[in-house]
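The structures come next, written out as C-alpha cells.
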Structure I
Amino acid sequence: MKQYEINGILYDLVSDDNCFSIDIVKEYLTDYFYDFDYVFGDFSGDKVRLKGFFDTKNKKAKRYNDIKYLESYKKDYCNIGAKTFLLKKVHKK
C-alpha cells in the first residue's frame with residue numbers, strides 16, 4: 001500500500017482505479033477534509049470530486065458520511081464506470 005503526505009497528513013492509498021494523481025489531490029484537498037478519516041475521489045470527465053468519510057467508530061459518522069456506506073454513495077452519486085480512489089488518514093505529522 002502506498003503512502004502519501006499531503007499538507008502534513010499521512011494517507012494510505014486504499015484503492016485506486018489507476019486514476020490517482022498526487023498533484024491533483026494536493027490542489028483540491030483543502031483544510032475542510034483534514035477532519036475526515038477517509039477521502040474518496042471520483043473523476044467525472046476531467047474533473048475530480050472529493051468527499052470525506054468517517055470511520056464507522058467515529059462519533060461524527062452519520063449515514064451520509066460513514067465509510068460503510070461508500071458503495072451506496074458510489075452507486076447513487078457517481079457516474080457508471082467512473083474512475084475512483086480512496087485515501088485513509090494514517091496520522092497527522
Structure II
Amino acid sequence: MNKNELIAAIAEKAGLSKVDAKKALDAFVCTVEETLVKGDKLTLVGFGTFSVAKKAARTGINPATKKAIKIPAKKVAKFKVGADLAKKVK
C-alpha cells in the first residue's frame with residue numbers, strides 16, 4: 001500500500017473526503033516527526049510505539065575496499081509493534 005492508497009482507505013473507513021483524509025494523515029506524520037525530534041516517544045496502545053534510539057559509534061568494513069571505516073554515532077527512529085497488532089499479524 002502506498003500513501004495514496006492509504007489516504008483512500010482512511011477516507012472510506014472514516015467517511016471523509018480524500019482531501020480531509022490527506023490532511024489528517026499529514027498531521028499525524030508531522031506530529032510523530034515533531035515528537036521524535038524532541039526525543040520523546042509516542043505510544044498508541046495496542047498498535048505500537050514510535051521512539052528514538054541512540055546507536056553508538058562503531059567500526060565497519062567497506063565492502064568494496066575491505067578497509068576498516070569509522071561509522072559515527074547517530075540517532076535512529078524505531079517502531080515497536082504493540083501486542084494487539086502483533087496478534088492480528090500472526
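What follows draws every value from the coordinates through simple rules; no lab data is involved. Just so we're clear, the structure is a prediction, and the values are computed from it rather than from any experiment. Cβ atoms are built from the backbone, for glycine too; each structure is taken alone.
Summary of computed values
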| read-out | value |
| --- | --- |
| Origin of the derived value 36, 30, 24 (Cα extents along the principal axes in Å; candidates I, II) | I |
| Test item: distance in nm of label points 7 Å out along Cα→Cβ at positions 36 and 68 calculated as 3.2, pick one of I, II | II |
| Relative contact order in percent (Cα under 8 Å, 6 or more apart) - structure with the largest value, from I, II | I |
| Which of I, II yields -13500 [helix-only ellipticity at 222 nm (-39500 (n - 2.57) for each DSSP H run of 4 or more, over all residues; to 500), calculated] | II |
| FRET efficiency 1/(1 + (r/R0)^6) of positions 12 and 60 (r between Cβ atoms, R0 = 25 Å, to 0.05) from the coordinates reads 0.05; which among I, II | II |
